[in-house]
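Some structures are shown below for you to check.
Bear in mind these aren't lab numbers, they're just calculated from the coordinates by the rules spelled out. These numbers come from a predicted model, not from an experiment. Cβ atoms are built from the backbone, for glycine too; each structure is taken alone.
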Structure 1
Amino acid sequence: MTMKTLIDAVADRTGETKARTAVTVETVFTEIAAQLAAGNDVTLPGFGKFVVVQRAARDGRNPATGEAIKIAAKQVPAFRPAAALREAVNPKPRVGGRRTQQRRQA
């Protein structure tokens, strides 16, 4: 899904114009980025949590020359999905449905 298709989908569901929806969606993402840049977490219950993770400094290699280089420590954004989102993406198989009950009776 692209930003345009997300805006179109939200506009269709809410009945708002695409222009107003675009401003709203872009504002949400801008605010999430601003909060992460300030070092704050952003928690969206039932969806997940955006956090800033510290990556340690490490040694690396220049792929063109093979020369060893130092890669500096840095902060990177990360997303931790909520249990409800994980369940929506990977639903658990139903246990004890009608077919299971029929097999038990047979």
Structure 2
Amino acid sequence: MREGKIIGFKVPIRLHAELKTRLFYDDMPMTKFIRVYIEEYLNKNPAVLEFVDFIKEKETIQNKKKRNKNFRLIEKGREVEALFNLSGEEIEDIYDVIESEGASNHEVY
């Protein structure tokens, strides 16, 4: 059996029916749709992040100043990744090294 977590949430019956219908016409299983959306969100897919920003604005989840700041930080991160040609795993390794050096020197960051 594959390891994993089950994500569950409640939606109105009508919304569920409409989603199933739309996904049926797109030949897309609901689990694949949700799983891929989550993966693309975590991979910072620009199209998904733009949609998340739309949701934040529509639902007034964050103010515009904070949304713009987050956008600039993401863009800056992409620039740094491109500049140093780093993959996500390499970046995590760098954070691990920094964290272990801080712990061995008893420094607080």
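Matching task: 5.1 is the computed value of distance in nm of label points 7 Å out along Cα→Cβ at positions 21 and 93. Pick the structure from 1, 2. Present the calculation step by step, with values, prior to reporting the outcome.
Working: 1: 3.8; 2: 5.1.
It must be structure 2, since only it matches.
Looking at structures 1, 2, which one was helix-only ellipticity at 222 nm (-39500 (n - 2.57) for each DSSP H run of 4 or more, over all residues; to 500) calculated from, given that it came out as -23000? Each step should come with its number before you reach the end.
Numbers: 1: -13500; 2: -23000.
The correct label is 2.
With Rg and Dmax of the Cα atoms in Å derived from the coordinates and found to be 19.2, 58, which of 1, 2 does the value describe?
2
Given a value of 4.6 for distance in nm of label points 7 Å out along Cα→Cβ at positions 45 and 69, calculated from one of 1, 2, which structure does it belong to? Walk me through the intermediate numbers first.
Values: 1: 4.6; 2: 2.9.
Going through each structure in turn, the value belongs to 1.
Taking FRET efficiency 1/(1 + (r/R0)^6) of positions 5 and 61 (r between Cβ atoms, R0 = 35 Å, to 0.05) as the criterion, which structure among 1, 2 has the greatest value? Kindly include the intermediate steps, with their values, before the conclusion.
Details: 1: 0.35; 2: 0.90.
That would be structure 2.
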